[in-house]
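Just so you know, all these numbers are worked out from the coordinates, no wet-lab data involved. Computed from a prediction, not measured in an experiment: that's the story for all the values here. Cβ atoms are built from the backbone, for glycine too; each structure is taken alone.
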Structure P
Amino acid sequence: MAQMDRPVTATELATKTKCKERYIQQWLGFMACSDIINFEEDDSGEEKFSIPNDRLPHLSTDTGDSNAMWMYGLPILTGVQCQLESCFQKEGPNGIPHESYGGFNEFLDLYGRYGYAEKLIENTLMEVPDVAKQLEGGILMCEIGCGTGFLLQTMAKKYPRSQFLGLDIAARAIDSANKEARENGIKNVQFEVHDAHKLPSDWTEKFNYVFLTDVIHDVPDPKKVLQEIKRVLKPAGTASIQDFPLRRRVADNLKSPSANTGYLVGMFYCIPACMNYGGPGYGPAWGVENWVEVMKDVGFNVKLCMENSAHFVCSK
């Protein structure tokens with residue numbers, strides 16, 4: 001619809017997308033009545049629909065916008081609705097195991113491939129220009145919670161002089177990441193299964209740069225993970241910890257474009273998946289102020305950048 005760059009009829013959109021017109025009619029009606037897209041009717045009664053220009057980036061999946069991409073994740077989240085209802089009950093279970101979220105790693109992989117990874121890398125490195133220069137010269141970087149590794153493979157191709165190591169607790173995701181890296185001939189990246197709460201003892205002061213995105217609020221013991229990150233960083237190293245740009249007070253989040261996604265995903269996935277394994281269940285909306293306090297408690301110097309996401313730039 002965005003590609004047509006003008007108001008269109010249901011017939012035109014159905015032809016363009018090779019879809020059944022009746023389904024397109026119903027979808028357009030829903031979108032217009034929800035005030036998501038524009039509607040107009042001429043004197044002859046012909047109905048046309050268009051996307052407001054200011055909403056295009058948020059409704060187009062190829063821009064890497066999180067709100068649009070999460071539409072693909074909704075079936076996974078709603079699949080645990082009955083389990084989630086039980087978790088709400090005082091005598092119910094604390095949380096939901098990871099295996100109940102079938103296809104979640106595959107969704108996160110898709111999320112990265114639709115432009116999000118490239119956008120995240122660009123925005124992050126703009127806020128740590130010294131790290132960007134070091135990557136060009138050659139350093140050792142680690143991503144914790146790498147999933148299927150698309151972001152790190154993208155960086156490995158962009159910075160061939162540097163070495164990259166991706167870590168995740170999900171063995172299936174790591175197998176997929178290593179397989180793809182081999183198939184693409186990327187020699188300067190590898191992936192390993194590790195628990196971020198207890199990294200190998202001989203990794204002390206190993207990495208120049210450690211990176212996490214939307215991970216720290218999910219782990220059972222965030223403080224322990226932060227302590228491990230600090231331990232494995234070189235004395236002059238940097239950690240980029242990305243998370244949702246939400247405050248601890250609901251009042252401060254009311255106008256945030258990422259608040260609805262953060263609260264929703266936190267309720268359906270982040271909090272129950274964390275609490276199932278004994279974690280506090282902070283979720284994406286715990287608040288950047290709280291995270292700064294915890295990071296400082298473990299001994300980090302913290303610079304918070306809020307231009308795009310919440311980017312905690314941590315150094316020793």
Structure Q
Amino acid sequence: MKRITDSYQISREKLAYLVDSTAAPVCILIPISTWAIFFGSLLEANNVADAGKGIQAYIEAIPYMAYGWVTLLVVFLVAMDKIPDLGQMKIAEQRAQAGQVQPDGGVDISMGEEVTAHPNSTMGVLNFALPMVVLVGASWYFDIDLLAGVFVAIIFTIFLYGVQRLMPVNSMFEAIYDGIKIMMLPLATVIGGFMLKNVNDQLGLTSYVIEAVTPWLSPALFPAIIFLVMTGLVFATASSWGLFAVAMPIVFPLGEQMGVPVSLTIGALLSASAAGSHSCFFSDSTVLSAQGSGCTSMQHAITQFPYALIGIVATTLFFLFI
């Protein structure tokens with residue numbers, strides 16, 4: 001993608017925004033994603049859905065996951081130039097039009113020297129697709145253990161490429177080492193976010209904030225306030241999943257007492273999960289989108305924030321007037 005956007009003089013910051021905006025906000029709308037599996041299990045654990053019916057309850061709430069739908073619309077309008085470049089994104093695009101697509105301080109991920117295309121185009125595609133299939137299959141086999149899946153996929157890839165003699169074994173291990181080295185900084189940032197999340201869990205931040213806003217809740221305001229409060233918590237802690245294990249036992253009984261439909265409450269919570277992750281400066285999706293696009297996490301977060309704010313405001317209005 002970087003080659004394509006570079007040829008059209010699109011800044012790396014805008015590329016990172018496009019990538020990030022089609023990550024978490026889209027994942028919540030896909031009922032076969034890990035988001036659906038995780039939150040479906042939480043719904044069952046909190047007796048919001050019957051055993052085995054968590055995914056069904058999740059699917060019924062997808063129309064109310066407003067942030068995902070709004071973000072898809074916004075990113076489409078940005079790509080079509082219907083929404084102008086805002087804030088720092090405008091400066092980044094002006095710089096790109098002047099010939100500098102990559103910002104100062106941005107690091108391009110390069111996996112080594114350019115390689116020639118595989119003489120057999122079908123086999124070339126399979127060399128990419130098969131390791132991905134093995135990664136997903138192995139992770140699923142080991143009870144969604146991604147680390148085990150990665151190890152199995154690496155071993156399979158070494159065997160696959162070795163049989164075809166695509167590259168020497170030492171070059172394969174050098175590529176693995178380079179990949180690990182490239183990912184060290186973003187992983188360190190993500191680990192720091194998890195540490196902050198654990199500290200806040202020990203402090204009881206989520207329970208305290210929800211209980212503090214409870215006196216101001218009403219049936220009409222409930223979805224919007226829960227969305228804003230949980231978005232703020234995810235933004236502050238970068239925990240787009242963990243916080244909800246604490247919040248759901250508090251939020252769902254409150255919503256039930258006020259007569260708020262369960263699907264609407266689920267939609268507000270999932271919208272908050274995506275919105276907080278999308279706008280957070282050090283969430284995993286922000287860090288990895290920036291790293292892959294060739295800009296720093298801060299450059300990406302600052303340029304993306306105005307568009308995330310549009311989505312947050314529009315989603316709040318949706319929950320106020322639905």
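Brief remarks follow.
- Value 4.3, calculated as distance in nm of label points 7 Å out along Cα→Cβ at positions 70 and 166, assigned to which of P, Q: Q
- Calculating distance in nm of label points 7 Å out along Cα→Cβ at positions 230 and 270 for structures P, Q picks out P as the one with the greatest value.
- When relative contact order in percent (Cα under 8 Å, 6 or more apart) is calculated for each of the structures P, Q, the largest result comes from Q.
- Looking across P, Q, the calculation of helix-only ellipticity at 222 nm (-39500 (n - 2.57) for each DSSP H run of 4 or more, over all residues; to 500) that yields -11000 traces back to P.
- Parent structure of the calculated result 2.0, given that distance in nm of label points 7 Å out along Cα→Cβ at positions 198 and 294 is the read-out and P, Q the choices: P
- Structure (P, Q) behind the derived value 15.9, 49 of Rg and Dmax of the Cα atoms in Å, for residues 246-301 alone: Q
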